[in-house]
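The data blocks that follow each hold one structure.
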Structure 1
Amino acid sequence: RIEDDIRGRSAEQRRATRQDKSRPIVVDLEPWLREKLGLISQKTKLAEAIRYTLSRFDGLSRFLDDGRIEIDSNTVERSIRPIALNRKNALF
C-alpha cells in the first residue's frame with residue numbers, strides 16, 4: 001500500500017516516505033521471521049522460504065535507502081510481456 005501511494009513521485013520523496021513508513025515494518029520483519037523459523041519444522045517449505053528470505057535480507061531492504069529501486073518487478077514484467085508473447089507465438 002505504501003508503494004502504491006508513492007509510485008510516480010521523485011526518488012527523494014520515495015526514499016523519505018520509505019524511511020518514515022516502510023523502514024519500521026522491515027526492521028520488525030527480520031526478528032519476526034527468525035522467531036517464526038524457530039517455531040516450525042525446519043524441513044517444511046515454509047522454513048525453506050523463510051531461510052531464503054533471511055539470507056537475502058540485505059538485498060530485500062535495499063529499496064529503503066534508494067528511492068530509484070522498485071520493490072516489485074511488475075513494471076519490468078509488463079514491459080517485457082509483449083516480447084515474450086511474440087517469441088512464444090513465432091513460427092519457426
Structure 2
Amino acid sequence: MSSPELGQTRLIAWVHGHVQGVGFRWWTRSRALELGLSGYAANRPDGRVHVVAEGPEGACRELLGLLRDGDTPGRVDLVVDTWEPARGGLPGFVER
C-alpha cells in the first residue's frame with residue numbers, strides 16, 4: 001500500500017441521476033486518468049455512482065467540475081461531494 005504524497009487530497013462524490021448502464025463509469029475513469037488521478041467509480045444498488053479520486057487538489061476539483069458540467073453520458077441530476085486527506089493505496093483508476 002502506497003502512502004499519500006504531500007499536497008494530495010481525496011474527493012468523494014456521489015453522483016445522482018441516470019448514470020448506470022450508460023458508460024458513465026468508463027467516462028469518469030477516462031477523465032480521471034487524463035488528470036493523473038487514482039481511485040474508482042462504482043455503481044451502487046440505489047442507482048448512484050460513487051466516485052473516489054485522489055491526487056492534486058486542482059485535478060480533483062477539475063474532475064468534480066466535469067462530473068457536474070452536464071456533458072457526461074446519461075443524465076447527472078446532482079453531485080454531492082466531500083473532501084478528505086489523501087490516504088494512498090489506490091493504484092490507477094478502476095471501474096467497480
Structure 3
Amino acid sequence: MIDALEADGPGTLARPAALGLRHVDPIALGLWNTPPGELASTARALRTDLNGAALGVSPVHIAVPADGQAAAVEICRIHGTDTAVAQTGR
C-alpha cells in the first residue's frame with residue numbers, strides 16, 4: 001500500500017473511504033533516522049490526501065530517534081490523534 005500511496009495517494013485512500021471506513025492507521029511514516037522536518041512534511045502531505053478522502057486517523061505508527069520524540073507529537077497533532085505507536089532508534 002505504501003507504493004500505491006506514493007503513486008496515487010488520493011486514489012488509494014478513496015478505496016477504503018468507498019468501503020465506508022472512517023479511520024485509517026498510517027504506518028511507515030519514517031525510519032528512526034528520518035529528520036523530524038521530513039517526518040512532519042510527509043505527515044502534512046498525507047493529511048491533505050486523508051482530508052480529500054474524508055478519512056481520520058486512529059493511531060499513527062512512527063519510528064523516531066531517541067532525541068526526536070517531538071516529531072511524534074507533531075505528527076499526532078497534524079493527524080488529530082493522541083496515540084502514536086513509536087519505536088525509538090539509537
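Which structure, out of 1, 2, 3, was Cα Rg over 2.2 N^0.38 Å calculated from, if the result is 1.44? The read-out was computed on structure 1. Among the shown structures 1, 2, 3, from which was the value -16500 of helix-only ellipticity at 222 nm (-39500 (n - 2.57) for each DSSP H run of 4 or more, over all residues; to 500) calculated? Answer by label: 3.
Read-outs throughout are calculated quantities, based only on the coordinates presented, and are distinct from any laboratory measurement. As the structure is a prediction and not an experimental result, all values here were calculated from the model.
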